[in-house]
Structure P
Amino acid sequence: MSLARILDIPPALNLTTNYFVKLCIEDAFGKEISSNFYWLSAKPDVPDWEKGDAYYTPQKSYADFGDLKKLPPVKLGVLTSYKPEGEEGVIRIAIHNLGPQLAFFIHLQLVNRDSGEELLPVRWEDNYFSLLPAERRTLMARYALVNSRKAKPVVRLEGWNVAKTNR
């Protein structure tokens, strides 16, 4: 493994107080192999280095993420399918951001349809992510059938600006 600086994100000039950066790594054929999504503030945290020590550094001031409260509601298209594979259940979730706005900080959980309680353990490919306008994403999750045979599992989807639904 190695480390290399490939770019510096320039300072936020003429942007809103909060802005977003999506970084992707693609293979030679243009297929995405990794991505990270960041929410940043034009007003950064200011550490108080003088009052810090080897374990803790207090802040003089904090970044401003207040504009996140202003994100408009977003509708998502969601398709789910369930199938058994040996002693595991496999869930496939296809999610599509139908609107012209960011769907921020989407969270997926596997829950009992009747009680709403989360079923664990579940091995998600990813269960916290954001979708840009018109972006699509397909994810898989695996769970033990023995723990969920009577539970009637469904996927609970919610997000910062996405209404909670069960699928």
Structure Q
Amino acid sequence: MQGPADAKVTIVEFSDFECPACRVAEPPMRSLLKLYEGKVRLVFKHFPLERMHRYARPGAIAAECAGAQGKFWEYHHELYDNQHEWTTEKSEEKLSSYAKKLKLDEKAWNACRKDPAVNEAVNADQKDGMNGWVGSTPTFFINGKRFVGAMQLAERGTPFVDKELKK
């Protein structure tokens, strides 16, 4: 999560780190968060589409383990900014290189990635998405209203946030 817990606007994002559309959604989301800094809360939920994206779950687990060391958002940005690099047979090598770049305790990070509880946390996010009728990524809920895809977020997200902040 990022942003104040008592924000008038909460955005819940269901995303897949290997999803090209999710990568496209990142610039408008970053802009929205910058525009409304201190007024909006973002809750990130993992929704790896493993039938299509074989590296999505390892990416989610790696990000969660970076988060255990206080670096979730930095690792999140590395995964989206470098999506073309780590979604290949060199996935493990690249995921480890991001941990090094962010100066994570690699021994703890690697141990974390083997912890079944981390995999269960990703499963719990997926279950939340399925219960919320998430069928594709990215899907956003802004104060409960559903926005599907980068285009909907870019076109309708800011006007909707403005409206919610005026309530």
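Please compute mean count of other Cβ atoms within 10 Å over residues 24-31 for structures P, Q and give me the label with the greatest value.
The structure with the largest value is Q.
Which structure, out of P, Q, was distance in nm of label points 7 Å out along Cα→Cβ at positions 32 and 64 calculated from, if the result is 2.4?
Going label by label, the one that fits is Q.
Can you spot which of P, Q the value -16000 was calculated from, given it is helix-only ellipticity at 222 nm (-39500 (n - 2.57) for each DSSP H run of 4 or more, over all residues; to 500)?
On the way: P: 0; Q: -16000.
Of the options listed, only Q reproduces it.
Once Cα Rg over 2.2 N^0.38 Å, for residues 16-103 alone is calculated for all of P, Q, which comes out largest?
Going through P, Q one by one, Cα Rg over 2.2 N^0.38 Å, for residues 16-103 alone is largest in P.
For which of P, Q does volume of the Cα convex hull per residue in Å³, calculated from the coordinates, equal 110?
Considering all the candidates, the number was obtained from Q.
One of P, Q was used to compute relative contact order in percent (Cα under 8 Å, 6 or more apart), and the result was 18. Which label is that?
Working: P: 18; Q: 33.
Source structure: P.
Name the one structure among P, Q that mean count of other Cβ atoms within 10 Å over residues 56-63 of 24.1 was derived from.
On the way: P: 11.5; Q: 24.1.
Clearly, the read-out refers to Q.
For mean count of other Cβ atoms within 10 Å over residues 40-47, the calculated result is 14.4, so let me know which of P, Q that is.
Numbers: P: 14.4; Q: 21.4.
It must be structure P, since only it matches.
Laboratory data are not the source of any read-out in this text; all were calculated from the coordinates shown. The structure presented is a predicted model; accordingly, all values stated were derived computationally and were not measured. Cβ atoms are built from the backbone, for glycine too; each structure is taken alone.
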